[in-house]
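Multiple structures follow.
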Structure 1
Amino acid sequence: MKNLSVFVCSSDAYSDLWPIFFDLFHKYWPQYNGAIYLNTENKTYKHPHLNIICTNVGHQSSFGKTLRKGLDKVETEDILLLMIDFIFMGDVNTDKMAEYFKHFKDHNLDSICLYYQNYRAFETTSSKDILNVIPPSKDMFSFQTAFWKKTMLYEMALPHENPWTSEWFGTKRANKIKLKLACLAKDVVIPINYDLAGCLHKGQWLENAKEHLESINYKIDYSKRGFYVKPKASIKQRLKAKRMYVSHGLKGSYWDLMRR
């Protein structure tokens, strides 16, 4: 996978996860020897077996600014986007990763999501494993885990947006520009083996991560973050979320959609 960089979306608040994430990265993907850009603010991290480049973008006021400044540091146009709170749980299929990256390049796609997503409509491609997403779709845009053109990913998160509003408004932007997006077919085994629920929720550990780490005898102190317990949904929470999306829309997301 020539001229590809891995970009790990993170922040200094997740620095306690860096050793875990990269130990498992190396354990399950030892074949990878390219650049790994870790999006950091002021902290740095090194791993004895991996070429990690910390972006050190400084403290930013939003997710969108942090992501964009980190992407500015990446030297390649093509990236594999990973999130720090999705830990590897099995061997990476390097051959399939290379196959899907070649498809991404050969068909000049903006992104390939490396797992199945339940979009509205698909069309088949020259690969039995890969489906093109036909816009529009209310569920079109998702950050990870995916190959991306860096310049297109940059467009998907405006400076004032957080992870949730960037995906929500990013979906609308993707529909407007007819993002050239593909994903894996429903029954295809994902080439990067991890639980799609992630390992954290709202900064706390999920049981699936604990079960895996214990199964490989990887010892950590779970008490620092604690375990997530899903609360009962409330009208107050729904109204708070609605206000967040409207607020970010008024800050510029609505106007961005109007100009496209």
Structure 2
Amino acid sequence: MTSNTAQQDAAVADRSILANSAYADGRHLAARQSIYRWQQPQYDLPGIVVEELVGTSGIVLDVGCGNGKFVGRLHKDRPDLQVVGMDISAGILADVEKPVLVADAQVLPFSDNSADAVLALHMLYHVSDIEATIRELARVLRPGGVLIASTNSDTDKQELDQLWARAAGDVLGIPEGPARVSLSSRFSLEKAPRYLRAAFTEIRVRDLPGTIEITDTAPIIAHLASYEAWADHCGVPFHETVSRAAEIAAASIKAEGSFKITCRGGILIGQP
């Protein structure tokens, strides 16, 4: 199990998988994001970022901007800012509001002290060297600048982890199958402050807990299926496991009336 977890962690930071499969376009990311429509309470994450940038002017770099959810909101609500979206995948940047750059978070194409704010939203767990990347984010920040990062807790969506393990076990004919790939575990809400302290002296955490309650299996299955890029690292037939998870979830909804998922994410605000 430990070996499998190490392999999964390596795959989560594999540049080829990230650029050519997981985020070759916005499809899988949108599927993971969509499940939050059923979360209570609702959090306007782009709105929170706008709020945290209320005292910021100048250049904002959205590193690992993905499908541009935050870039678009900043262009709309803060047209005074110079927002630059960056991602390792050229494909996912296709529909992101310009200007955008294909760039590696570990080697940013910006000089020292050149940005007023840097965003690293649900992406630091994807870089191979987390500590070096955090130092790189701090390098491009001007004195008084701000870093806004986000991630999930180690306890986030444990019901989906349990669903996957049970479905994988059924497929393999064993009591409990291998754990599903965890994207955020390398830079979870619990681990993040320690990492950030290497380059940021002031760190504030905004905890964002909630509960998702679903009466249709479709969002659950779309979420699980969005991990297809890492199918070879799951230790179980991927599509068969997703299908079995759909059956288990449907039975649970029929018996209980809904499928409940406990969520815990968070935003971290740091200053060098």
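Read-outs throughout are calculated quantities, based only on the coordinates presented, and are distinct from any laboratory measurement. All values reported here derive from a predicted model rather than from experimental measurement. Cβ atoms are built from the backbone, for glycine too; each structure is taken alone.
In terms of distance in nm of label points 7 Å out along Cα→Cβ at positions 9 and 225, which of structures 1, 2 is highest?
2
If distance in nm of label points 7 Å out along Cα→Cβ at positions 177 and 241 comes out at 0.6 when worked out from the coordinates, which of 1, 2 was used?
Of the structures listed, the value fits 2.
Hey, distance in nm of label points 7 Å out along Cα→Cβ at positions 49 and 105 derived from one of 1, 2 reads 1.2; which structure?
2
Assuming 0.75 is FRET efficiency 1/(1 + (r/R0)^6) of positions 121 and 209 (r between Cβ atoms, R0 = 41 Å, to 0.05) as calculated from a single structure, say which of 1, 2 it is.
1
So distance in nm of label points 7 Å out along Cα→Cβ at positions 113 and 153, computed for just one structure, reads 1.6; which one of 1, 2 is that?
1
Between 1, 2, which one scores greatest on relative contact order in percent (Cα under 8 Å, 6 or more apart)?
2
For which of 1, 2 does semi-axes √(5λ) of the Cα gyration tensor in Å, calculated from the coordinates, equal 33, 19, 17?
Going through each structure in turn, the value belongs to 2.
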